[in-house]
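Coordinate-derived values only; no laboratory data. Small disclaimer: the values here were computed from a predicted structure and weren't measured. Cβ atoms are built from the backbone, for glycine too; each structure is taken alone.
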Structure 1
Amino acid sequence: MFRTLNTEETEEFRQYARDNDPPSLDKWDLYHPVCRGVWIERGIIPLELDKIEARRYNEAIQVQDACNLSGVVFAFARIMQEMCDEGLDTDARNKHPISVMFADKIRDLTQCDATLAFSRAYDACKDKGLD
């Protein structure tokens, strides 16, 4: 629905959103994802989106009891896609508390607590890859 902005346009949209509140929260989907991302960072969130965000935080807590890696990964992917669609940039998504919770659970389920485990997995992937 929205075209990709170049670097200059992206900064202009970000500056607009820093300087202005959205004209109406009822028309949230009509605003460019760049503006929505800035408004979310500023704490301006439509009530329905706020409820979705609360659901995500709850899910990040609940997933800590999970034992099914694929279920955790699918839930994480869905939540990350939602955050992308809402306009959060890569850095904001990467450092988001929900991302940290899911990433830590994935680390736990893969039992990758040590550098040695990662090193062995890396070597196995290198050996079996198409390189």
Structure 2
Amino acid sequence: MSEIIAFDFDGTLTVEDTLRRFQRWNWRMLDRLRWHDAKGDALVIVTARYGAEVDEHLSEQGHKTLGGFPLVHASVHRLRLPVQGVIFTEGELKGPFLTALEVTLLYDDQAEQRSSAIEHGVRARLPLKELG
């Protein structure tokens, strides 16, 4: 049976330094996302970032980054991620959004986001760490 799986973006699909600046892609998590797709699961990115309209507009204009951070929509397109949608929670906890989307599993590096998911009946996991 297929599920709806949510992936956080920053710190989950990316690797960040201790100041939470983008360093590189987390290829293990990108592979996990594609593995879920191959299983037939529906995939969404749910990020606590602000600025959905700006991200989408700049991505459509061909920009890849803003302030050193990858734009989410541009990254989905560039990496050919098989996601059905991108949700920006504008800093809000993800639990209510996950419930509304009928998500069954969240991958997220932030403890408060995983707790919010669990409080709303959604399984939550830490992302796989990038090797090396």
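Things worth noting here:
- Origin of the value 12.5, where mean count of other Cβ atoms within 10 Å over residues 17-24 was derived from one of 1, 2: 1
- If mean count of other Cβ atoms within 10 Å over residues 41-48 is computed and equals 20.5, the structure in 1, 2: 2
- Set 1, 2, criterion distance in nm of label points 7 Å out along Cα→Cβ at positions 25 and 113: the highest-scoring structure is 1.
- Origin of the derived value 1.08 (Rg/Rh (Cα atoms, Kirkwood Rh); candidates 1, 2): 1
- Of structures 1, 2, the largest value of relative contact order in percent (Cα under 8 Å, 6 or more apart) belongs to 2.
- Structure responsible for -9500, with helix-only ellipticity at 222 nm (-39500 (n - 2.57) for each DSSP H run of 4 or more, over all residues; to 500) calculated and labels 1, 2 on offer: 2
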